[in-house]
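Trainee: Scrolling down, you'll hit the structures one after another.
Just so it is clear, none of the values below were taken in a lab; they were calculated from the coordinates. Remember, predicted model here, so these are calculated numbers, not experimental data. Cβ atoms are built from the backbone, for glycine too; each structure is taken alone.
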Structure 1
Amino acid sequence: MVTEQIARRGILDPRLLAVMESVPRHRFVPPDELAHAHADGPLSIGHGQTISQPYIVALMTELLQLTASARVLEVGAGSGYQAAVLAGLAAEVHTVEVIPELARRAEETLAALGYSNVRVHPGDGSLGWPEAAPYDGILVAAAAPEVPPPLLAQLAEGGRLVLPVGGRGFQQLEVWENNGGQFACGKNIAVAFVPLRGVHGWK
């Protein structure tokens, strides 16, 4: 998976590739999807949600440019897989999930695998998680109609926010950076994510 789907597409950061190899993706997919756990595409995890394609997980993580001391916020815990990847690169990860059943399941899986630097919070991720802000990196694993203002407000100086922005079914990855309270936005590839739910998501 790492060689064929990720490194071959140009993601070559050795720290990230090592983490992608170490995280047992099959532990984060439902039993009926085990045969496809390492396939080159997203998989259903129930409740209308998905575990993202391995390449997209790697790309969004790379765009954050995390250091080993970073504090990270993820919006949309889902299965917990993306949080596990982030936990291998950063010091502290907070992940927020709006669907209580998915939050509980992600927390149990991450705990069983020994990811002690991840905290799973049930709630509206479009509001961020102010209690642990500011964050050096914020990753949104669901599509927003526009960048949620609370997430920009919780971004540390020099921090990066990566999220898909656009309509239902088609978006573009955006990378926002906080430069002294001035926010610069760059565009990346076209993607297709499930809609972000919450106050600053899709109604």
Structure 2
Amino acid sequence: MHPLAKKISGLYAIVDTGCCDENSLFENVQMVLDAGCRVLQYRDKSNDDKKRLMQASKLRRMTTLLGAVFIINDDAGLASRVKADGVHCGKDDAGIVETRKSYPDLLIGASCYNSIDLAEQAVNAGADYLAFGRFYPSLTKPEASPADAAILQQAKRKFSQPIVAIGGIVTENAGFLISSGASAVAVIGGIFSTADPYRSSKELCALFDSQAG
């Protein structure tokens, strides 16, 4: 397992340019990092390579300053180019085996949806953390199949890799997923669509502190 895998914990913020205001993107990310978030993923589905490189490079510098893990969604080449820590692979993304072969230094996360079988395949292929969801209705991926919190408990018993919950997560429902076994909660709108990303992030980080206590 990748040495950074143990750092996949707490608030896992996803900067999705499809739903985050790009005019305030860096300002909001700074607030999220200042609030205590130590895992950040960059997701951009556009074909604007110049913009993607610029944004990813700046986010890499910001996360480095605060010691946060930086992950690129679905683009191992970009992750390698900006010296990100890792890449997240979905079901339709480049295969984990191929990614591991081509980019052996990258931390690799895998979307497992609501399937322990997919998670087992991902682990056997070399995934360093496993993401399950969606657990609640999601504006980012409304078509995503629902997942049950019981899968978090099952995954925690079966795998040594960190378990990430994703999908419609906000401060009010995150605690249940954490107590069900989530090592981290991946949040987009529950941070970046709120009036105060700093406060939202702080509250989510505090949920992990209270569980640990």
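Trainee: Could you tell me which structure in 1, 2 was used to calculate mean count of other Cβ atoms within 10 Å over residues 106-113 as 17.8?
Mentor: That value comes from structure 1.
Trainee: Could I ask something else about it? Taking -12000 as the value of helix-only ellipticity at 222 nm (-39500 (n - 2.57) for each DSSP H run of 4 or more, over all residues; to 500) derived from one of the structures shown (1, 2), identify that structure.
Mentor: It must be structure 2, since only it matches.
Trainee: Once relative contact order in percent (Cα under 8 Å, 6 or more apart) is calculated for every structure in 1, 2, which label goes with the largest value?
Mentor: 2
Trainee: Tell me which of 1, 2 gives 1.7 when you compute distance in nm of label points 7 Å out along Cα→Cβ at positions 42 and 186.
Mentor: Numbers: 1: 2.4; 2: 1.7.
Going through each structure in turn, the value belongs to 2.
Trainee: Thinking of 1, 2, which structure, once distance in nm of label points 7 Å out along Cα→Cβ at positions 82 and 154 is computed, gives back 3.5?
Mentor: Attributed to the structure labelled 2.
Trainee: Shifting gears a bit: Between 1, 2, which one scores greatest on distance in nm of label points 7 Å out along Cα→Cβ at positions 66 and 98?
Mentor: Structure 2 comes out on top.
Trainee: Further question on the same structure: Which structure, out of 1, 2, was mean count of other Cβ atoms within 10 Å over residues 34-41 calculated from, if the result is 21.2?
Mentor: Values: 1: 13.5; 2: 21.2.
Computing mean count of other Cβ atoms within 10 Å over residues 34-41 on every structure in 1, 2 gives 21.2 only for 2.
Trainee: By the measure FRET efficiency 1/(1 + (r/R0)^6) of positions 58 and 114 (r between Cβ atoms, R0 = 41 Å, to 0.05), tell me the structure among 1, 2 with the highest figure.
Mentor: 1
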